[in-house]
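The structures considered in this document are given below.
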Structure P
Amino acid sequence: MARTTTKKTHAPGSTELFEQARYTPKNHSVAKLLNEYSSKYMQVFDKVKSDWNPAIREFYRSAMGLRLYSGTKGKKVVGDAGVPIQIRPDRDDTFMKAVDDMLPNLDFERYAALRGLRDALLRTSAHFTEDPERKRIHDWMLADIRSYLQANSLAGPFTEMMNKPGKHRSLFGLYTYEDQHIELFYMPLLIFCKYNEVDLQWAIVVVLAHELAHAYHHAGKDNDGRVWVNMPKAHLWIKEGLAEYYTEWFVKAHEREYPALRKVYDRLLQGSGEEYTSYLEWKEDHSLEQVKLALSMVRRHDVRTYEAFKGKLAEAKRLMN
């Protein structure tokens, strides 16, 4: 199928894009999700963009000391007040093809039902212990269900795409340096949420926050009008670590009111490659203001190596203590 793109303009200088699928999945559960996107899930993406995009940008303007808009005329912001957001089915259809290759017969609803039955059997196991025949049936059912869940686990495709040390894989979203726009991939997000039984809305918020962090780090202007032109050349652990650090801070700022946001963030981080989790080694030793100062120095001094980045963190901590 030829690529079809529909443009929707929401605000001056910000164009939202939705792209229809080109690939036809063989897995019937994936095909069903794909067919249901426009009627059941598109509005969730639209709601996140309208309700959370401004909140994320406001948080980052304060936390990073950076802004994305290009200027003002009187009291009115002129130029791009954000970055365009494109909603696509998948990045080059890679994830849907991986599910087709690894799990062509997986039924999401059956998987969820059997996982629930497994949990119920585990919770009520004491009820079956007194009668040998009931215990035999209980143990047989539990073993059979565990075998099915293991054979049909989506952990394989997710691990294949996300958790390759040193290799960058933007499974759920992408920020492009060339034309400074964000892409969100709705099929991996939908499948992730089905598999983990988490709310789609919060998964979109977390991924959007991560990609917007990249946008601010790269194209955000400081008070001197500087941007980070050479950010694409920086070590992956710098780029992804900083994005994940600020994403978690955004989650912290809202998790009391929206506890499901933290649950989704933790689930997404669990399956991530080492470039995304690299920030865990330094986050506890540095305050938000110290990281803000280090980010400013990294951008101004065009820091590219991970060792030099850690040096800037240490310098910022020393200067602010």
Structure Q
Amino acid sequence: MTPPNPPGVFVTEKPSGVRTITGASTSIPAFLGYTRVSTKDDPNATPKPFTNEERRVPQLLRGWREFAVRYSMEGLAKELTDAKTPQERNALERCFTLAEAVYGFFANGGQSCYVVGFTDPTKRVAATALAGSEEDRTGLGGLVTEPKVTMVAVPSLWEMTRDVPTVEPIPAVTEQDGKPLIEAVLKHCTGMRNRLAIVDPPSGLLPDAVKAFANSQLASPNSDDAAFTALYYPWLTVPGVEARKRTVPPCGHMAGIWARTDTERGVFKAPANEVPRGVLEIPVLLTDEEQGDLNAAGVNCMRTFPDRGLLVWGARTRSSTRDWQYVNVRRLV
């Protein structure tokens, strides 16, 4: 460029070479659950759906639309409508459990998450399979090399305890069925020490049963594992990603609320007194006395108040150690 000829002072800016400092996200969860390629996928979809092999390893997603296309949600919804046997319907419903968690995460303020798939929804998942392999990047082992992960949730955990039921209605699971899977998740989080497990109780439990579940099936409150565990109750009734109302585990919505709180206030702020978005109702209405008992057991409750609606009313870990009793303190450190 020809320099200016008129007299005067002219300023030419040069690159300083200083790189912009960007903050690292503190709220990227990993969701593990059932998924599979649909027989009714659109071959011209953009981006293309993942193959089963790609679904078995951690995939970073930055929005609901990306998940819906990559994980065949439109095709699976068509298959669910056409399903003719209870076994087929139940297997497809298992794929929607993971989808509802991911949708709840993004709807509540989440920006990005990892997904690890288990591609045969007709089969149970053993604890060793959930633990996976770091070398093959499967299961929880695949998350070892993903340092950005700060939360781990398995929305499909209670479905993973057995093969797909062949009858309807689906028989209830027992609390003991999920203990080996929960232990695998807690072992991973405690070993990594940079992420917390968001645990869901079995569906349909009353308050006394949830307290008993927490005390008998989860790590002891004075253990190291307890400081990396957050338990939420009850399950949530949502409109459904394909407009079919269903009751889902709260882990996805809570991961989104953790992310929203981090963005709006900071990781130091307890993710409590917050409104879960995209929830129609909760199936259990708690009294103050019931919540008091659950709170002492390290169970974080969702409650409905006449003047304020539905709120998250707790932010505890399962730990009885005062230093690690609260989610925000454990995450900040």
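Here helix-only ellipticity at 222 nm (-39500 (n - 2.57) for each DSSP H run of 4 or more, over all residues; to 500) was calculated and came to -17500; which of the structures P, Q was it taken from? Spell out each step's value before the answer.
Values: P: -17500; Q: -9000.
Only structure P yields this read-out.
Work out distance in nm of label points 7 Å out along Cα→Cβ at positions 25 and 65 for each of structures P, Q, then name the structure with the largest result. Before the final figure, lay out the partial values.
Details: P: 4.5; Q: 1.7.
Once distance in nm of label points 7 Å out along Cα→Cβ at positions 25 and 65 is tallied for P, Q, the winner is P.
Taking 12.0 as the value of mean count of other Cβ atoms within 10 Å over residues 121-128 derived from one of the structures shown (P, Q), identify that structure. Walk me through the numbers on the way to the answer.
Numbers: P: 12.0; Q: 16.8.
Working through the options, I get structure P.
Quick one: log10 I(q)/I(0) by the Debye sum over Cα atoms at q = 0.06, 0.10, 0.12, 0.15 Å⁻¹ came out at -0.23, -0.56, -0.79, -1.26 when computed from one of P, Q, so which one is it?
On the way: P: -0.25, -0.64, -0.88, -1.24; Q: -0.23, -0.56, -0.79, -1.26.
Of the structures listed, the value fits Q.
Of the structures P, Q, report the one carrying the highest value of Kirkwood radius over Cα pairs in Å, for residues 105-248 alone.
Details: P: 18.5; Q: 16.4.
Evaluating Kirkwood radius over Cα pairs in Å, for residues 105-248 alone on every structure, the highest lands on P.
Which structure, out of P, Q, was distance in nm of label points 7 Å out along Cα→Cβ at positions 89 and 273 derived from, given a value of 2.4? Before the final figure, lay out the partial values.
Working: P: 2.4; Q: 4.5.
Considering all the candidates, the number was obtained from P.
Compute distance in nm of label points 7 Å out along Cα→Cβ at positions 57 and 257 for each of P, Q and report the one that scores greatest.
Comparing P, Q, the top value of distance in nm of label points 7 Å out along Cα→Cβ at positions 57 and 257 belongs to Q.
None of the figures in this text is laboratory data; all of them are computed from the coordinates on show. These figures come from a predicted structure and were not determined experimentally. Cβ atoms are built from the backbone, for glycine too; each structure is taken alone.
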